[in-house]
Structure 1
Amino acid sequence: MEFNIRQRAGVIILSPSGEIIGDASREFREVVAEQLAAASESPKFLFDFAVVPMIDSTALGVLIGTRVTITSNGGELALINLSSKIKTLITASKLTTVFEQYPNEDEAIDALTSH
């Protein structure tokens, strides 16, 4: 699994590639934890899943834990470019109201930086 990590307008954009299942979920957790540790006081994270066809429940748990950590520190988290399988997992887990989802990076950045 590879990660493209960059910043735009103070938002940390994490773009993993490949399925986040099994061992990749643990790697995903480690990379996200490293970014959280280095983040500002009110971090803003954007996860771009454009080249991630599927995630498992462990990866979903990482997203939930990351959201809890970020929001408790006054930050925000958003998701873009979700595959139909990831959307189905989020819907089936009744988490559609937990994660802010945007149609593209520009709209997500605008929303995350307007607060």
Structure 2
Amino acid sequence: MSIVLKTSILLVLSNVFMTFAWYAHLKNLGAKPWYFAALVSWGIALFEYLIQVPANRIGYTELTLAQLKILQEVITLSVFIPFALFYMQQPLKLDYLWAGLCIMGAVYFIFRS
């Protein structure tokens, strides 16, 4: 398995945890105090970091720091949109397409060479 593919898979997994840590409390813990939601989020974020740190270390052996960051942003948006649509039941917006196109432009400029 290539370094970029391995890094991407790990970053997708870490982003699933990250997205839930950052946003799921808005749906599930709205009636709880903020500090309770923060503790739950920190617990979820621990798993994100346990996957994200090795992913970045593996990726950095072949990718530049800028390439690694842009890859992370593409994956973040790719995980966030289905989360927003299906889990948080937010409406689909054309803005998601425009944001995706901007990110694709960033991918082009960072990976061209």
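Annotations for the structure displayed:
- Each of 1, 2 could give distance in nm of label points 7 Å out along Cα→Cβ at positions 72 and 104, but the derived value 3.7 comes from 1.
- If helix-only ellipticity at 222 nm (-39500 (n - 2.57) for each DSSP H run of 4 or more, over all residues; to 500) is computed and equals -24500, the structure in 1, 2: 2
- Source structure (of 1, 2) for relative contact order in percent (Cα under 8 Å, 6 or more apart), computed value 35: 2
- Here mean count of other Cβ atoms within 10 Å over residues 32-39 was derived from just one of the structures 1, 2, and that gives 11.6; the source is 2.
Readers should treat all values here as calculations from the given coordinates under stated rules, not as data from a laboratory. Since we're looking at a predicted model, the values are computed, not measured. Cβ atoms are built from the backbone, for glycine too; each structure is taken alone.
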